[in-house]
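These are the structures in question, set out in turn.
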Structure P
């Protein structure tokens with residue numbers, strides 16, 4: 001059975017194929033309510049080093065942040081606004097989910113409150129750490145997801161397909177129905193800061209909401225900026241910040257800096273993600289097995305279920321026959337960035353070709369005008385690397401664990417193969 005056509009919005013995000021072509025999609029929908037999509041962080045407990053009491057090296061408060069109906073960035077804004085506390089998190093969690101993650105204070109604090117609440121969040125003090133929370137302490141995420149109204153609730157055989165799934169970035173990385181973040185990132189890398197501002201304000205897609213499309217239409221007319229600023233919904237906080245800076249007559253680079261740094265960085269990172277998705281798509285189209293190492297590949301040496309160790313060049317002749325290589329080495333893709341150097345590996349050649357198509361040089365990712373947005377590059381595993389997959393029926397519930405940076409919707413896309421990912425909750 002041939003897979004269904006790839007939805008247009010997936011193509012726009014650089015996802016150009018299905019990996020589990022033998023498995024017919026079950027349809028259905030996710031995220032119809034927040035409680036049906038649950039995410040919990042898996043931390044590197046040994047490195048976290050939590051003490052229940054303040055003292056000695058343990059002086060930075062660590063909270064468990066439970067939230068619903070808001071993404072992690074806006075949850076932190078809400079906490080800071082209501083309680084004047086600045087926290088940081090290890091990973092960004094979606095708004096359309098019930099999530100549990102760690103949040104750490106950025107300063108030494110001896111007597112922090114034991115519990116705090118806002119409209120969308122609850123914070124519970126867990127103890128104190130030696131240093132502020134960092135992304136390197138995140139190992140992965142655990143998911144429990146109910147799929148509503150599937151065509152069938154027997155998914156026997158899907159487990160056999162898991163190893164084939166590519167580690168695509170999900171639509172959330174690009175702004176979901178607007179799918180704009182990578183376009184903004186491309187404009188920034190190309191130093192077209194005015195275009196980046198225009199895209200943030202006025203770009204829309206056929207998947208966008210009617211209200212959003214109406215506001216974007218108004219934002220296309222600079223003579224209406226002041227009036228649009230009065231009409232724009234409070235929820236469009238980034239657009240309000242941009243319009244306020246434009247009304248004040250500021251230059252495009254300054255206007256962009258009105259957007260909080262942690263969100264601004266996402267734009268260039270989303271552009272890297274788009275190039276990564278296209279790289280994997282092209283490799284699969286060329287018949288490459290992207291989930292198993294091949295001589296000459298750069299690979300992660302696996303040090304644990306979700307511990308991607310050092311990068312090394314894979315050679316089948318150098319691997320002990322006692323250890324199955326596919327279990328211990330994960331093919332790695334060198335990300336586009338200012339340290340990118342084309343090698344002779346399968347993925348480097350494709351990324352080099354994509355950069356030429358984009359009319360981008362690796363050095364362009366070092367952005368002198370906005371150095372805080374520069375991106376070095378790094379590596380990302382090619383296979384999804386799903387673990388502990390399980391499912392139950394009536395209702396159909398799937399549970400699994402993924403490494404940090406991987407998307408549950410990437411797995412669900414292969415399982416459900418929705419005709420319209422946005423209507424299906426992606």
Structure Q
């Protein structure tokens with residue numbers, strides 16, 4: 001398991017190469033945690049010190065008994081420079097271990113959340129300083145695996161509470177931000193503060209007026225809420241003018257909320273139809289997410305079907321598609337939090353969207369001034385095309401698959 005505190009060996013001599021320090025990591029040369037294995041006849045402490053001086057590595061554990069080597073945090077290029085040393089047998093990326101109490105959902109693995117330097121999934125519950133509003137059926141207000149901002153809860157549906165009587169909203173919240181606490185599951189942005197905004201009733205239905213109430217609440221708190229997830233939808237289109245031409249009040253509300261700085265991530269819909277026929281999926285101002293069928297958390301199409309008959313590593317057979325899709329993310333057989341302090345596995349573009357909402361939250365942690373348009377662009381640029389296409393995708397465009405390894 002990744003060591004939470006890395007001890008740095010300070011060099012008494014100047015750096016001997018032009019290798020950049022860890023702080024100089026770039027998107028093309030990301031920083032990561034590595035294990036350096038040395039020839040058994042070497043002195044691990046001496047070699048580690050040499051590498052600190054020559055390559056600006058940040059050394060942690062030094063091994064001299066069961067293994068000769070050390071652990072270090074460094075960029076990809078620094079790791080390559082270390083591996084070129086004749087005293088080094090190999091350099092490998094560090095891995096993540098966990099007790100069996102916390103499950104690692106396939107979607108979290110597929111988007112490489114475990115390698116994100118911001119997520120730092122290591123079994124240590126360290127809530128992130130970022131806020132995600134979940135406009136849905138509510139959220140289980142006292143679920144032990146969620147960092148719920150109960151004081152920031154809002155009910156725009158029936159009843160008197162934002163507590164989740166359906167389970168859908170709690171599931172969404174867990175995928176985006178379940179705690180890294182060695183219990184239950186872990187989300188893309190572990191421990192991000194969840195603002196429960198109940199706009200759908202216990203049956204999963206709501207009126208546009210109730211959804212606008214939720215958007216209005218998020219906008220009123222745009223100085224605190226960075227990301228909003230809307231895994232919901234209804235019939236409608238985008239007039240290209242924020243609803244002022246076709247009389248769409250929800251579109252106008254979202255445009256104002258985005259202008260206030262909130263990044264909206266929405267599900268594409270589950271009708272196997274063009275997303276242009278569903279709102280808010282059709283709106284250009286949001287990040288619209290389709291669903292990938294993924295059963296094992298890995299590319300290649302070798303995952304065995306579990307809860308659905310989809311083909312592994314292809315667009316889910318229920319997912320909407322089209323020019324309005326901005327990203328694709330895992331959306332089949334997703335394990336996450338559920339109402340009543342429980343956990344459940346369900347499928348839908350509703351499950352794909354919060355993966356991206358979590359990714360947006362990760363980026364906002366380190367780039368708080370980024371605009372919603374910038375967040376969308378970064379997530380698209382960081383995505384990969386490492387999924388099977390065009391099987392089942394009728395729109396002729398392969399959308400990037402969410403990947404948060406560098407965020």
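Each reported figure results from applying straightforward, stated rules to the coordinates on display, with no laboratory input. What you see is a predicted model, and the numbers here were worked out from it, not measured in a lab. Cβ atoms are built from the backbone, for glycine too; each structure is taken alone.
Points worth noting:
- Origin of the value 22.4, where mean projected area of the Cα convex hull in nm² was derived from one of P, Q: P
- Highest-scoring entry among P, Q, by relative contact order in percent (Cα under 8 Å, 6 or more apart), is P.
- When distance in nm of label points 7 Å out along Cα→Cβ at positions 75 and 395 is computed for each of P, Q, the largest belongs to: Q
- Value 0.85, calculated as FRET efficiency 1/(1 + (r/R0)^6) of positions 163 and 347 (r between Cβ atoms, R0 = 25 Å, to 0.05), assigned to which of P, Q: P
- With Rg/Rh (Cα atoms, Kirkwood Rh), for residues 83-306 alone derived as 1.01, matching label from P, Q: P
- Entry that produces 1.06 once Cα Rg over 2.2 N^0.38 Å, for residues 187-274 alone is calculated, selected from P, Q: P
- Per distance in nm of label points 7 Å out along Cα→Cβ at positions 59 and 219, the highest-valued of structures P, Q: Q
- Source structure (of P, Q) for helix-only ellipticity at 222 nm (-39500 (n - 2.57) for each DSSP H run of 4 or more, over all residues; to 500), computed value -6500: Q
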